[in-house]
1. Here relative contact order in percent (Cα under 8 Å, 6 or more apart) was calculated and came to 12; which of the structures P, Q was it taken from?
2. P, Q: which one has helix-only ellipticity at 222 nm (-39500 (n - 2.57) for each DSSP H run of 4 or more, over all residues; to 500), as calculated, at -2000?
3. Between structures P, Q, where is distance in nm of label points 7 Å out along Cα→Cβ at positions 17 and 209 highest?
4. Could you tell me which structure in P, Q was used to calculate mean projected area of the Cα convex hull in nm² as 15.0?
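A short reminder: the numbers here are calculations on the coordinates, not readings from a lab. Since the model is a prediction, treat every value here as computed from it, not as a measurement. Cβ atoms are built from the backbone, for glycine too; each structure is taken alone.
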Structure P
Amino acid sequence: MKTTTDSAELTPPQAREALEKAGTEKAEVEALADALAERARDGDPDVTPAKLANARQLAEFASLRITAAERKLAAAEAADRAARAEQLAADAHQLASEDDHGPMADAIRQAAEVVGALVDVAQSRNNRIRGINYRIRDLDNEFLRAGAPGELGLRYGVARHPDGLVVTGQPLVALLSAAELVAAAVRLATGQDKVTGAELIEAFNGPDGTLGRVMKAVPTLAEEWRHSPEEWAQMDRKQQAHAISTRRAPVGVKVPDPSPVRPHDAIRED
């Protein structure tokens, strides 16, 4: 015996097309029934009760087909949602089980090494600038005591500046903090199209919290950068609090007594 096609086998577009077709058929048979009724009112002898009843029966049946098409569409949409949900769940489970932190961890390691080198360069340069400025200050004081204030700048063309070092005829030798250089490098690397300024502000507004979230998301990296029990024993309270906030405390370590210094307060100290 031939069976009808299950409505779940229809795709939503096919079911919508069937509903539209049923609506068109309903409109046609209703128009036919109305026309026959009007002809009967005009006294047309060709319109018989049987013809009018048949037309109205067809219109009623067309209404039932509309209901059937609506139900088939609802079933098709439900089946489609279920199929997409199953596929989505499968893809999500696959991603969770196969998520490879290796490339990301390697990239973070490389970036950390480069940032560390940048910090070293910045600190070394700033130390040289400050060293010259200390010498200028001391020699300026000597000239002052010798009765020749400002001699170092007027005659030798060098002077201290709040932002660095002034040498006559040369651009300002500006002090640039390591943080400024790191931020500049990050902005150059990310560009305006890859990472928005708002994202950078959020990430850099609490760098320890950001590091903690990354360490939580990449356990292999957190384990690699975790402090050893020996290193932990040599840390002061502030350093221990920082290790805890960045998830780098040794496994099983007890959180230190929060008084008189609470971990989140300690982290904010300079």
Structure Q
Amino acid sequence: MRADGLDLPPGRYSLSYLRDGWRGTRLLHLLESWGVPDATLIDLTGRPVPACQVNPTDEVLARHAVSSATIGVTCRVGSSLAFITAGHLVAATGAQVDVCATGSLGGPKWVTGTVVDWQDPLGAGATGGYDYAVVVLDDPNDTVASVLHAGLTPTPQPPYVTTEVAVFGGPSGRRAGTVNGALNQLGDAQRQWLNVWQFGPSGRLQRGDSGSLAMVTAGPHQESVLGHFVGGAGTTPRHFDHQYIQDLRSWLVNGKLQIQVTL
């Protein structure tokens, strides 16, 4: 069994010891689903080689939570490989996340990351706010698949026009649509997202797509990065009636980042 992400050094542990301190972990769920007896001794080892590669549409799960998001925009923090996902996935800087690395040899493997910068507009009210989490992979041997792009989409200027874009969702896959020409503050009583594009038509994106990369697909700014999907309002049981994409340039410039992010 892998010890990664458990905050435990490799070694031999009793199942009862793990159950006392790590009940909410994926490891415990797995062992209990196998019906392992309480007296069983578990050997925890380090990561098997080769290292893993994560992709922009891979699933991200927060520790001790049921919510999920999508990796989305890849980047660097200093010399470390990182990615930008939705801030509402986690509750604070320093939070741990698990990533299902579908690009790994031998099939999907779980790797871990740490949130090094974060904002969530929960309760922001009339002032609005940004919704992002910058996550650095814990193991320097892990890699993030690069996304070829033409830089950031410029700040919109009048006359405003609609723009063709694609959102590379995790659960939903690639979804084509358009965004309105001007940035808005949109949301509901729970969250007000600052400087977002409204993506349409409705019903294209669903829960779990939060964090997904949005890219311009036509026009003078083709292949530039628009931002990432943060959520919506008026949800059906599965999909969003109104879908919001946070503008990446706006929060990189105005979001008061505590770190240096390089796309």
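1. P
2. Label of the originating structure: Q.
3. Structure P gives the largest value of distance in nm of label points 7 Å out along Cα→Cβ at positions 17 and 209 among P, Q.
4. Structure of origin is Q.
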